[in-house]
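Below, each structure is written out as structure tokens.
FYI, it's all coordinate maths here, none of it is from the lab. Everything numeric in this text was worked out from a predicted model, so none of it was measured. Cβ atoms are built from the backbone, for glycine too; each structure is taken alone.
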Structure I
Amino acid sequence: LRARGPALCTVTACASGATAIGTALQLLRSGACDIAVAGASDAVVQPLWVTGFDRMGALSRRGDDPRAASRPFDTARDGFVMAEGGAALVLEPASAARARGRPGYALLAGYGASSDAHHPVAPDPEGKGAALAVRRALDDAGARTADVQHINAHGTSTPLNDAAEARLIRRLFPHQPSVTSVKGTLGHLLGAAGAVEAAITALSVAHGRVPPVANLEKQEGDAEINAVTGTSRAQPVDLALSHSFGFGGHNAVLAFRSCPTEPAREPAAPSP
């Protein structure tokens, strides 16, 4: 690419990809660069890593039915399924994208980050750190919780994460925006998850369609959310959030708006 601007890696566990995209947004706003390629990849499906997560009790034991092993927000969830992959987004000022005749998929309008300060691997059950990241992303985007129409949840299929995240969504978003988690289909890409899910969120905004949560059959009564199930849902989305909540209490949230037809103040938009 012959890119000679700042080059760096972000390491925030399962939030790393989202942190990279948020960091790129900050670099663009600061004027340190005029275009950025940001994302993440991970490839750790090998004995050492699998054994570590298994000993931790984080992986699904549903070996007799692997297609149904990853079950975000389902009462029968018992752990995540490790996966490999990656994604990268091109970020540039909206005005530059329009000048090239490429308005972009969505406008990256806000980024928020926080730490749980709670436990090495378990999330804060009250979701205080995650809520702080959500509010910071919305403040950065100049939006309110009531404006959010869709959430691409972290949704790992683990008992602790999904319960905490679902209750967080119910508490902050009583108007029940649509919710999905693609980990039921893709598995958990660990450090790459936030980048892949950011790209999917941008596509949901661009195409007005939300993918379903795979293998979700029954939700917990006190943590029920407006999850998209069965088939994808056609839905206009003007503001969406992508949640990434990693081990160690690393929280990163990205806010995406639909691309405006008129010049916008927000400086960065994903584009091909």
Structure II
Amino acid sequence: MDFLQALILGIVQGLTEFLPVSSSGHLEIGKVLLGVDVEESLSFSVAVHSATVLSTIVVFWKDIVALFKGLFQFKWNEETKFVALILISMIPVGIVGVFFKDSVEGFFDGNLLLVGFMLLVTATLLTLSMVIKHKQERDINFFDALVIGIAQALAVMPGISRSGATIATGLMLGKRRPEVARFSFLMVLLPILGANFIDIVSGDFSSEAGVGIMPLAVGFVSAFVVGLFACKLMISLIKQKRLIWFAIYCAVVGSIAIASFIL
């Protein structure tokens, strides 16, 4: 992996991790276009995912500190309830990670047909979130957290956007837009950190000689900086109800991916 490839893939990861267009789907497309297998470069994958986690922590730093303060009061309050909601949302993706990890990894083989159809699914979810209207928006409850968690678990498929699926599901359930954005971005922190920890502990880095320090650093920094921008932008767009452009984008890219596979 050279400097330019690392820069491009870092930017793609930073943008698509937060914007509802599927980071996994775009990295699969990137593998085909650039001839780089990101999944085989475990150190690079860990680096760029860690960078986007750091972006989330920076953007939501005050919220995270407030959650810890409330949690360590050791009583039932808004912060404790929010942490409980996040833990419930992690159950579906935890089940997928423990029991279906090998099956899921089998989907990451550069199959543009699968990526294309899954991008169309993302486009459909985003469209439905704008079509389905609710007279009054409500706070997220425990059932909502589980349903949004199921949406996150489905987003392990390349082409289904994690942020798009969770945000669209929250909006379709009639939840408050600012809370949906906050919940969607904070709920992913522990699963990503957990996945990275497992990769580091059990991963085989013996074949990583081809990935130098410079590509890793470039990928990390570009993913972090772009991730900061994308996270803040996405929060603003959710509040402004401007997700239609992402639905159109996913539909167009998904159609192109399908056509490329067929032709």
(message) Tell me which structure, out of I, II, gives 47, 16, 14 once Cα extents along the principal axes in Å, for residues 22-61 alone is calculated.
(response) I
(request) For mean count of other Cβ atoms within 10 Å over residues 6-13, the calculated result is 13.9, so let me know which of I, II that is. (result) I
(request) Kindly point out which one of I, II the value -24500 was derived from, the read-out being helix-only ellipticity at 222 nm (-39500 (n - 2.57) for each DSSP H run of 4 or more, over all residues; to 500). (result) II
(message) Looking just at relative contact order in percent (Cα under 8 Å, 6 or more apart), which of the labels I, II belongs to the structure with the highest value?
(response) II
